[in-house]
Structure 1
């Protein structure tokens, strides 16, 4: 009986450890959500999707959420693995990297508060998007193409 309990406990512990999301997987999931938000924002900008104020505000909330969580998802032991696109420059310039997320979060929160209609969204969205591009250029592996 004791052996069964020990085996069951060991299996349960192993499953919970395996179920815990790695920092790389967590940051990839947040970036995927950012990408989906950016796609919708771009569709609003181009008139490819009908503007929706609630969804527009949700874009900026998604960005702010990611910005608040991202800096903690780059511990030193997450430099490689799981098809990460993070460049070593992140760990070489961690203070700058974290500062970019602070700016991104502040800009996203500010944008979410200021957007009241389609015109204000179209005026604000591109500036917030520049945060993404600036960080990706310096800290992310360039995709072919």
Structure 2
């Protein structure tokens, strides 16, 4: 049964990222098990969507390198200021791994840098999310 719970969390995390964490707790997995299953699933999903999305972007635009966003626009200013680092650290939780990858590639971020920061973001944000949710469950008694 535990293997099935691990697989459920990993598969859900592959597609939706942090949404799998509360599901892991509802399946009675320990915080470490939830963190590992969700992180591995999201990281696999990250790299699959990163490579597939980059190839799709190249095929649609016909360019090897993406055009940077217009630096006069609001999105362009945010991208210049925070870039792949900002999206990679916040994106795994909101709006999620898949949406963040597609957004980053659409904004012209370099695949390797986006992947690096998203991997770090998954590791850090999922640890904080798992730990915080586990404390909430233990302290408040949400079962």
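Annotations for the structure displayed:
- If Cα Rg over 2.2 N^0.38 Å is computed and equals 1.32, the structure in 1, 2: 1
- Taking FRET efficiency 1/(1 + (r/R0)^6) of positions 31 and 111 (r between Cβ atoms, R0 = 25 Å, to 0.05) as the criterion, the top structure among 1, 2 is 1, with the largest value.
- Entry that produces 0.70 once FRET efficiency 1/(1 + (r/R0)^6) of positions 103 and 135 (r between Cβ atoms, R0 = 35 Å, to 0.05) is calculated, selected from 1, 2: 2
Every number in this text was worked out from the coordinates using simple rules, so none of it is lab data. What you see is a predicted model; the values in this text were computed from it and never measured. Cβ atoms are built from the backbone, for glycine too; each structure is taken alone.
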